[in-house]
Structure 1
Amino acid sequence: MVDLDTDVLIIGAGMSGLGLAVQLIRTYGYRDFEIVEKVADVGGTWLVNTYPGCGCDVASHFYSYSFELNPDWSQKFSMRSEIQAYFRGVAEKYKIVPHVTFNTTVERADWNEAGQYWETTLKNQQTKETYTKRSRILVSGVGNLSVPRDCELPGADKYKGNLFHSALWDHSFDWKDKDVVVLGNGCSATQFVPVMAEDSRSLTQFARQPQYLAERPNPVYSSAFKALMKYMPFAMRLYRLKLYADMEKDFASMETEGGKGIRQGLIEENERYVKRMAPEKYWDALIPKHEIGCKRKVMDTGYLECLHRENVELIAEDPVQELTEDGVRTKSGREVHADAIIMATGFQVFRMLFPMEIYGQNSLSLQKFWDENHQGAAQAYLGTCIPGFPNFFTLVC
């Protein structure tokens, strides 16, 4: 019988990993677990994403644990620092922090059939030391929005300015009175573009296709409201239930036939909102032609309004072809100067758990299993269990 280092090894101290750890404690009084976290604190995406204006597009009273409600949220949609502080507070309350090994990544994990355990190879990112941990159960709490997409445009090696992904924000760059180019128009870009537009000399944004943008009022909670949530029995749970119902009411629109009417109503609502808020010259670039629901809806945090600014330009019909020494060159040959190029180009969502290597029964590679059985797409029974990988569970939230 091999001695195990821990019963449960959890990869990631974000929302999923912390939630599992807390439930092991709350439900079973169980603390024979360890968490491996690649950065220096808990919080996952709310720790590593530090771009200006970063916040959540789900109401905070709903985007929180049902077993650890928080009456003190400052506003309906909180900013990243407040969300990360919430998760840190949960970790401290349940005394999870001593169970976390920070600044450590998983290199690979191998299922040992004879001993019925997982042997996981870890690397300390500070000392570069590599070592192994043996556990009966291995759980991935790694989010699928954790590996930024690389710059795939030619000329990146020639560009002499600041080039970085929004998820790896370069805080040494001061955009005041600078020329900025933004590649992409998804959730992150619509949050940081309005902030940067206030002080940059010019901000040129390139968008490949329109997004469905929705209005998002963000009221600040009063002291009286917070007191009601804290001291009135069930008030906070009723409010959370209302937020849930508000989000679920559009779910019927996903029905292929029965949801047509709802989808059409949402499309018309989106178009009215864009035409009310954005300059007419950008309407074609902002109103989608694809079916609503095919991509995640983007909440407007002042983005459409900032397009009225003279220093902001949105380009949708002339994509960037390459980077030059001092900016970008478009398909038409136009050159745009840039002191910084910011990639809001998304994440490698089709390479789940990358760059970790997971090997199950008969040394079967998890990526090979997905490649051969699901065209490379990550799939699991109920999103959690994968055949051929005993005692390995995935969490995604």
Structure 2
Amino acid sequence: MHANLKHIRALGGLVLFLLGASIAGAASGDYFVYIGTYTLRRGEGIYTFRFQPGTGKVTSVSLAAKTPSPAFLAVHPNRKFLYAANEHDGPDVPGKNSTVSAYAVDPKTGALTLLNVVSCRGEGPAHIAVDKTGKALLAANYRSGSLALMPILPDGRLGEVTGFAQHHGIGPKPRAEGPHAHGAAFSPDNRFALVADRGLDQVLIYRYDASKGTLTPNDPPLFDATPGAGPRHLAFHPNGRILYELNEPGSTVTVLAYGAAGGTMSRLQEITTLPAGFTGTSATAQLQIDRAGKFLYASNRGADNIAVFAIDPAKGTLTLVEHVSTQGKTPRDFNLDPTGGYLFAANQNSDTIVLFRVDAKTGRLTPTGTVLEHVPEPTCVVFVPVR
């Protein structure tokens, strides 16, 4: 299968002429890069590229799967299956396509084969997460403010929802919204399911029973975020003792001490993600931690940059390193490649994916000059190794 590079350009005069490269003949250590998109304008579903970390080359492959607005993707731990949260098919049909799709990944070509599609019993699934054993999937339904748990069968297909939690109430002022569940996560020991609720300004905590496929409110059942902060995503430090809460309208990161025994958390620090003196409108979108647990990255939509923070090795607190432009509009998502050497930034409103080199010692980002153009409304970036 020959590469099609009409969507790839390089900045600063560096052009990657990959036309005619054979996928079958590519070097080992490559990755398929799957891009989730909104399908409100020109997007058709999940796109895939091939990436060579050794050279930094990215080769266009194809549209991997047609599906309505796969706003977030998750990869099974065995790397054989990929899951997509189908958020919606248009502003006039909320909830019409509030489902999760399961796909089998061809390890040689990257092709996706649809296994099944399951309702997530809510509207607008904004985020999904697979548990540590690969036996269950969480779906956070943003518009309806609920959390759904569904089993993953041995063949990768999804079962019907077995655990469900509907959030209720009104969050504190100044925003005082209803429930809007967003970022979901399993605890490192797989005993708890956590969800950041942007509307309630809370992180809700559930005991997860893997054998029964159930969710039960923890004691305590929640952590109250700063009023108006709007929790959006959660990420555990590799040491399992620190949890980072990314706040969307507040444009901050909250550093939490995490008590693994009881699923508890307490605030250590809250730090802005915006540059000093910034006066425009902005909201955060995504956060990632490098494999070594030395640096945290957070994207700002409006300021259109990525904030880079150094992580204190003893306390887990953050110190700003730099802000780097994503060279596009609305970086809804970004991801560090599995080697840790590169960062892919998805600019939703520019229809581009911009590639950065990561300095392992300083955490700093440097544009490589590679930009994947005409990727319509990209919303998520995940990686699967070529085998």
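Once relative contact order in percent (Cα under 8 Å, 6 or more apart) is calculated for every structure in 1, 2, which label goes with the largest value? Write out the running numbers ahead of the final one.
Values: 1: 22; 2: 13.
Max of relative contact order in percent (Cα under 8 Å, 6 or more apart): 1.
helix-only ellipticity at 222 nm (-39500 (n - 2.57) for each DSSP H run of 4 or more, over all residues; to 500) was computed and gave 0; which structure, 1, 2, did it come from? It would help to have the intermediate numbers written out before the result.
Details: 1: -7500; 2: 0.
Source structure: 2.
Quick check: 3.3 is what I get for distance in nm of label points 7 Å out along Cα→Cβ at positions 140 and 340, calculated from one of 1, 2. Which structure matches? Display every interim value, and only then the final one.
Details: 1: 3.3; 2: 2.6.
Going through each structure in turn, the value belongs to 1.
Check the numbers for FRET efficiency 1/(1 + (r/R0)^6) of positions 276 and 324 (r between Cβ atoms, R0 = 30 Å, to 0.05) across 1, 2 and tell me which is largest. Mind dumping the intermediate values first?
On the way: 1: 0.20; 2: 1.00.
Going through 1, 2 one by one, FRET efficiency 1/(1 + (r/R0)^6) of positions 276 and 324 (r between Cβ atoms, R0 = 30 Å, to 0.05) peaks for structure 2.
If FRET efficiency 1/(1 + (r/R0)^6) of positions 204 and 252 (r between Cβ atoms, R0 = 25 Å, to 0.05) computes to 0.05, which of 1, 2 did it come from?
It was calculated from structure 1.
To which of 1, 2 does the computed value 17.7 (mean projected area of the Cα convex hull in nm²) belong?
Values: 1: 22.9; 2: 17.7.
The read-out was computed on structure 2.
Which of the displayed structures (1, 2) returns the greatest value of Rg/Rh (Cα atoms, Kirkwood Rh), for residues 100-227 alone on calculation?
Numbers: 1: 1.11; 2: 1.02.
If we compare Rg/Rh (Cα atoms, Kirkwood Rh), for residues 100-227 alone over 1, 2, the biggest value is for 1.
Quick check: 50, 26, 11 is what I get for Cα extents along the principal axes in Å, for residues 196-235 alone, calculated from one of 1, 2. Which structure matches?
On the way: 1: 50, 26, 11; 2: 37, 19, 16.
That value comes from structure 1.
Quick note: the coordinates plus some simple rules give every number you see, no bench work behind them. These numbers were taken from a predicted model, which means no experiment stands behind them. Cβ atoms are built from the backbone, for glycine too; each structure is taken alone.
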